[in-house]
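So, here come the structures, one by one.
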Structure P
Amino acid sequence: MSDKYQTVSIELTTSNQDIYTAPAQFTTDIVSIFITNLSGTTVTFNLDWYDSSATAYNPLADEVELVGGGMIQVTEALQLDPLDKIRGLASANSSVRITIRAREESIRGVS
């Protein structure tokens, strides 16, 4: 089976929410993450990676400041195993948009 590409985008709230979950039967390379401040003031954001095999959340970004109208791009970020996920929150509702582009590759021998 060939690779599949997915793009997901979400505005963060002040509560943790899932942004992207790697599908069962797929490993996933996170190709890029765009973090955009939609507001005119400085806000902070957090991102976590959930390792499903260890049932543990691991911080990727903790209270990172992003100036009003600012943007951060991360490329070739990390590889996720099936059912791993990325979640996040922001210091203000609807002020930070996270866009993730992922390459999903089917695990061989699994249908």
Structure Q
Amino acid sequence: MRQVVLDLGLEDLIPLWEVAGECEVAGPHALADKGDRRARLEALIATLVDLFQSRHIRVFVAPWQIDDPSEAVGHEAEALIRDRRRYFVDREEAEGLERVYDVNVENLPY
């Protein structure tokens, strides 16, 4: 799962719901827990928190139509990662949530 997240983050700013979908598509071999969907989501959240805390990824947030999202740092970023609603595009749209993205730090010029 960790490698799927890092590889996706090399492409661009990736919405958390897209990361979740890609981890599902990657199959059980990419998942730390092969259990139910809730357990897989918890494993993904733990992976993202670990990657954020170890400075392998950065977190950005903005309405989906904004081309230049703002960086979320510290506790704010971790709270966004832990917000399970962010992993479902339909929840994001229905609740009018700003989109949360992650990016591999190797994809950033600074």
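Assign the value 0, calculated as helix-only ellipticity at 222 nm (-39500 (n - 2.57) for each DSSP H run of 4 or more, over all residues; to 500), to the correct structure from P, Q.
Checking each candidate, the match is P.
Consider the structures P, Q: one of them gives 38 for relative contact order in percent (Cα under 8 Å, 6 or more apart) as calculated from the coordinates. Say which.
Value 38 for relative contact order in percent (Cα under 8 Å, 6 or more apart) corresponds to Q out of P, Q.
Out of P, Q, which has the highest value for FRET efficiency 1/(1 + (r/R0)^6) of positions 4 and 68 (r between Cβ atoms, R0 = 41 Å, to 0.05)?
Q
Given a value of 13.8 for Kirkwood radius over Cα pairs in Å, calculated from one of P, Q, which structure does it belong to?
Working through the options, I get structure Q.
Given a computed value of 3.6 for distance in nm of label points 7 Å out along Cα→Cβ at positions 36 and 60, which structure among P, Q does it belong to?
Q
Bear in mind these aren't lab numbers, they're just calculated from the coordinates by the rules spelled out. Remember, predicted model here, so these are calculated numbers, not experimental data. Cβ atoms are built from the backbone, for glycine too; each structure is taken alone.
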